[in-house]
Structure I
Amino acid sequence: MPTQEPIGLLVAVVRRRIKQAVSTMVREHDLSPQQFWTLVAIAKHEGVSLRELAELQRMDQPTACRVVAALARRRLVHSGADPADRRRSRLVLTPSGRSLAERLAPIAAAVRSAVEAGLTPSERTAVVAGLRKVIANLENSQVGSAKGSPLPGIDNR
């Protein structure tokens, strides 16, 4: 086992294991992991806009829109006009969505607890800070973007 495992590999393993755990735990509710986390986020931030939800979930708006549309088709979420600005819409849970979100909250807590088990508060803070740096690095880099490669002599176009 290498002592310097690539960060990307470790992140991929963590993502895959969380996704597998969530898939297993929410199978009976016929939700994808994205739908599960989105429903939990809307329950926590009731009245959030689609743009705000996308930012909270760190997903692009088209993906957030597709996930919310799937939840809306199941009558778990609906979009209502913002009373302060009728041009904006806010996402709210339906009564059945709220009931399901309440049943799912312990699953979300269990997954988060399992992910953080054994970490001291300072280790958790360091992991979060490190991952935020990695995210910022990737957002600021040209790797995998249409801008081309940051490596000399390599052109992605």
Structure II
Amino acid sequence: MSDKELLYNLIKETFLLLDDGDRRFFNHFDLTVSRYYALYHIGEEPGISFSQLSDCMVCDKSNVTRIIKGLESVGYVVRQPHETDGRTLRLYLTDEGTAVLNQIAIAHKSYIEARLNFIDEIEQDNLIEGLSRLNEHMKHDLYGLVEEIPL
């Protein structure tokens, strides 16, 4: 196995471990990871469109529609028509959605701190720098490289 393959496998395993931990954590609040991050992005950008939310969550619009329907059914999110473009819907948190997001975000921050507490400051700085570069490159080349590699 090459160093690049090892690195890829370690990053992938880390993602799976982080995702599983988040799944277990958010389950205590009767939320999925996707629903939490939808709440988070709507809270960060009130009035966000389905398309923008889809981009933020790196998933297709039909998946976002399903997530939003679930959040609407529990009273956390409402959709409203765009002021000038009748074809576009904007998403907002309800008061209950805002309260739930605030409560969970505080608990999630503590959870993250506890999970990553073993990493010292120098390691953390190096990880932040390296992973930030990796993420920028991956975002820039999200679709292009797959299409260039002969399968």
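Observations
- Answer label among I, II for the case where helix-only ellipticity at 222 nm (-39500 (n - 2.57) for each DSSP H run of 4 or more, over all residues; to 500), calculated from the coordinates, equals -22500: II
- Answer label among I, II for the case where Cα extents along the principal axes in Å, calculated from the coordinates, equals 51, 41, 23: II
- Origin of the value 4.7, where distance in nm of label points 7 Å out along Cα→Cβ at positions 81 and 121 was derived from one of I, II: I
- Origin of the derived value 30, 14, 5 (semi-axes √(5λ) of the Cα gyration tensor in Å, for residues 89-128 alone; candidates I, II): I
Every number here is computed from the coordinates shown, using simple stated rules; none is lab data. Small disclaimer: the values here were computed from a predicted structure and weren't measured. Cβ atoms are built from the backbone, for glycine too; each structure is taken alone.
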